[in-house]
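Once you scroll down, you'll see the structures, which are given as structure tokens.
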Structure I
Amino acid sequence: MSEVAFLIGLGAASAAALLGAALPARLRVLCAGLLSSAACVCVLLAAGRVLVSGHAWNAHSSEVLPLTGVSLSLDPLSAVFVATAAAVGLAASCYTIGYSAHSTPSRAATALFPVFLASLFLVPAGASVATFMVAWELMALTSLLLLLSEHRRRKESQEAAQWYASMTHVGAAAILLGLLLLATHANGQTFVAMAAHRSRLPIVLRSVIFLLTLVGFASKAGAVPLHVWLPRAHPEAPSPVSALMSGAMVNLGIYGIIRVGEDLLGGGVLWWWLLVVAIGVISAFFGALHAAASTDLKRLLAYSTVDNMGLVLIGVGAAGSLAVGGERLLAALALLASLFHLVNHALFKGSLFLSAGAVQQATGTRDLDQLGGLARRLPLTAALFGLGALSVSALPGLNGFASEWLLLEALLHGFADHAGATVVSLLVGVAALAITGGLTAAAFVKALGVGFLGQPRTPGATSAREVAPSMLAGMGLLAAVCIVLGVAPGVLLPALRRATASGLAVGAPSPLRPGLGLDLASLNGAIEPALVVAGLLGALVLTWTLIRLLARRDELHQARSAEAWGCGRELQTARMEVTATSFAEPLRRVFVDVLRPDHDIEVTHVAESRFFPQAIRYQHRIDDGLERVLYRPVISAISAWGRLARRVPNGSVHRYLAFGLVALVIILVVLA
């Protein structure tokens, strides 16, 4: 009875919210965290049962929402997103118990966290326009309030909340308008009625609906150029909330595109999906480049989310275009790869955001230039962050490699039987996958090497201590699943095949043979990650053995030890090491026209002579170029209009009467 487990999970989340608001400070975080974890377990079991069996369930109640009632449905496609949110939510709920001990959150923040979790479960389960939009707005409102929970300590949270509120409500308005157009012509607001009516809609109307919903859902997924809220909001939110936003909430933008484009509109026409591929390519490159240039650890992770959502959009767009061309097998492979990468991204990015929160709590900063040497002081956090970094860099043997390999195979095999726009889009997708792979590796080599290796650069990094066990447990849970899905991805692929068949409007044959590895059924491609891992481990053991043998031989001679990362020098200080700023400088020079960094050099001279500098202070800043070009002129125009409008209510009765007279004349002219 998966629907019963799902409802029990929602009930547990509601109880967690009530206890979080009512209990005293010492108990509310613990009770809310435990009940939230229980809610995630129940929902995970419910979604897992649907994925294993392939059977959907439906539920309706007319006693919750007036007039329309609440309609819920969980099919294999929506179950993937619910299960992903539950897995990340379980880790975040466990993590928040120890995280809150450092700074006890308010009653409102403690109560809002499980409500945010419940909304993440309800959005994919919504089966009508009213239910979906209520859950969507609940998700937006609770995440906004959680983002503002630390606004007294960080002024940046207020600005981030303003950007997030503006973008999310514009996106919600576009989604609502598109769904209302579809519901009006279908004479029903349930998704089943809308899908049944799709063949009778004119193609122009279907295209308008798709574009409206694409704008709304792409903004939630952080797709460029609608991404401007994401690198502001994710770094400023509390780390458990950041993990949920990046690991679960952005996924729902992808869900909306698939659900509306494939299910409710029937797949549409080719140019829809070519547009999705183009958005994905731009997002992947833009996000990877800014991640490689960022020195703020959480901002780096936020831009990496833009990058990975771009890769998912490339796969979704490729699946849609291949399906329109009649290539059902390749379309199924592309969509399966996209869903697999979406799940993997949620796991390793959730672990990375939780690890970044541990670093910030232990050191008091997330600036990579002020860290260093954390591998000795936070060994478990460093190991878990390293696993996440290797996963997002697609190292063989971890889950990021498995999904990116599948996506690459889907794009490459699409070249054979197509020409024109489709093959060009697939070729550009392959190029984006290759370029962003290199930029992602550079970004996380910087994060891991500068932040965790070498010597500490500040007193905060020097005095750092390992975080609470519950925080390590939350990070470790997601990292362990990354390893399992990297070594044996076939464990999850049968469930994703059912979701793929449920998501594609043209149906989907199975593109993979059963097994623990990746074996393409009829496309002459296979890889066994377990064997790759065994080979890598064997090579590491052999290398370690040779090093030990050579070390024993050198003991007969005079040996000299040196500091790690010291380049053989006997004296090594933190000021002699590479910083995150200097590491990214070559990339900034290569892509200066895209990044457009601002530099500020302040030189202080000695009192005796202006030819001898006493101190040099160098600052650099990289703003979001699209924000500067696209959004700031609009903000300036709105601000100017607001200043002009404030002059109108000056307290003059004569002016108010004149306004009323003008309005009356306009009404009479229109009615006449």
Structure II
Amino acid sequence: MTSLAERPVDEEPTSPAPHEADRLVVVGAEDVAGAVDARDRACEHLLQLQHPGGWWKGELETNVTMDAEDLLLRHFLGILDDATRAAAGRWIASHQRQDGAWATYFAGPGDLSTTVEAYVALRLSGHDAREAHMVAAATWIRSHGGLARTRVFTRIWMAMVGAWPWEELPVLPAEIMLLPKWAPLNIYDFGCWARQTIVALSVVMAHRPARPLPFALDELASPPAASKPASRTPTALAFQALDRLLHRYERLPRWVLPRAAVRRACLSRAERWILSRQEADGCWGGIQPPIVYSVIALHLQGYSIEHPVMKAALAGIDGFVLDDHRGRHVEACQSPVWDTALAVVALADAGVAPDDPAMQAAAGWLVAEEVRIKGDWAVRRPELEPGGWAFEFANDLYPDIDDTAEVIMALRRAGVAAGDTGPRCAAVERGVAWTLGMQCRDGGWGAFDVDNDSELCAALPFCDFGRVTDPPSADVTAHVIEMLAGEPGVPHETVARAVDWLGSQQEDDGSWFGRWGSNYVYGTGAAIPALIDAGVAPGDERVRRAVAWLEAHQNPDGGWGEDMRSYVDEQWRGRGDSTPSQTAWALLALLAAGERESAATRAGVAFLVGTQRPDGTWDEPQYTGTGFPWDFNINYHLYRLVFPLTALGRYASGDR
């Protein structure tokens, strides 16, 4: 099939090819040896990637806004040096599309906000506006509405560098810090990633700073009436009216005593809140938005670059920088705990013994990463004892349910048996108890918080990018079910409620929506193994519908793939170029459903065997991970290895 890289980005997808077994390359039972050989080579390569400390970490690739905002941050702070300017500029320029725009994922369509930030960063790095690639970018930006059509976060950056008026942004008052925990729109109604960002930005927007760029951006002027059309729903209209009132409040003179006193108190409260959540590595939440906005907020509150808090933060940011043969670029986040847990599961499925030194080193490192303090999650679960694991090296205030489930399954694979004594088993028991205590009222699990499902948050004029709440999702709930199914003493009714909730989330076509991976292939690949582990029969109607959906969406080459556009266009559901990780997800579901000898399974295995590189890895430039569905996409570089290894291991061993 035509690759997405070759297909015009605005081309409509054609109807999926019918699933015909005789069009697929089918592997017979005699070819299991090929799967074993591919498994062994992948296993050897994965073992070579283990850090001496016992962990794995693949690159977490996103898009050039990370690099653009890093340059803008350093400009704002007055610490942008020529070497950084030039190296980052080369990286950003290398990702420009032929039409002048920048995308948010491999071979994706141009994104206006990303393109604006990339363009401004290139200007900042010394690229002349008259150069052909810059003219192409500016032309594309104007043709798509200019600065006025960008998301709020991009216009905040433009305001901070003097290229957009603060008065034309939605108001995020620092007074949000006064809302009690039970009040609508209090900071704990937001997902943890949004919460940390909003608190910091409330400080920034109170100060309304402007550190002008050394050039104008007249070439990006918006056409007349280019602003985004406002929603006309009753809720949206109410919030638009509230925003107008807040603008009037912001225009009150600073000397008005009640306003001035309240604002000072709120800024002080926000400052203390931010300081109390700085992690051991100097960062906040382990992800880029809270980190950069917290640094700016504290700087505006009077913290100099030489202050220990700021020095630690900037050192933490530097830890996200990759500078290699491809150029200088910045990770939005790092995923060592997640990667290590997935690697241990993959190695176990490939036949590596629990007492293997690699497995024991990984288990020891994972246990040492257990979270033993209370974080924001305790606001709604104050009596729950801490436990579990976070995603990153240092993020103790925000452990997540998904990582905790995967780590527990990994530790069990590494020989931590239920009922054992010792710190490893105790860590697992605490993680299980914490996970059980984080179940939402409807029976599912979110990623970080309990019942974090306010619909008001997303209606705020300020919130026009990504998900700002953390409701239960099918993929996280499925991983928890899979973990709990192997744990003794777990109340049956707890798992039953979760299974019922997961069943209720099945789409009409038989698939499940994937919140943290792309997309319906990911959700379905997680749901079926969970249901089977929980005791649902392979012949159950829910399982058969899901199997039929997977079979109907298999590509002629035997693999599976799903483009990120499936988040916004139903025609792309389960459609896209075949990738190793997505093929593995589909295979894990089919194997769990008892389809080991089916034509679809054998063809999927043949795809993995046939596309493996000589060194045991696979190529996968496509993005198959998700931060915010459609808005923020991720290429986990280890996915292309751990998931195919898991699938090949289970296929070769006959283990579902």
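Coordinate-derived values only; no laboratory data. The structure presented is a predicted model; accordingly, all values stated were derived computationally and were not measured. Cβ atoms are built from the backbone, for glycine too; each structure is taken alone.
Can you spot which of I, II the value 0.35 was calculated from, given it is FRET efficiency 1/(1 + (r/R0)^6) of positions 169 and 345 (r between Cβ atoms, R0 = 41 Å, to 0.05)? Of the options listed, only II reproduces it. For mean projected area of the Cα convex hull in nm², the highest value in the series I, II is held by structure I. Once relative contact order in percent (Cα under 8 Å, 6 or more apart) is evaluated on every structure in I, II, the highest one turns out to be II.
Thinking of I, II, which structure, once helix-only ellipticity at 222 nm (-39500 (n - 2.57) for each DSSP H run of 4 or more, over all residues; to 500) is computed, gives back -22500? The value was obtained from structure I. Work out the source of 3.2 here, i.e. which of I, II gives that when distance in nm of label points 7 Å out along Cα→Cβ at positions 313 and 633 is computed. Label of the originating structure: II. Which of I, II yields 0.96 for Rg/Rh (Cα atoms, Kirkwood Rh), for residues 329-576 alone, as computed? Source structure for this number: II.
If mean count of other Cβ atoms within 10 Å over residues 177-184 is computed to be 11.6, which of I, II is the source? Derived from II, not from the others.
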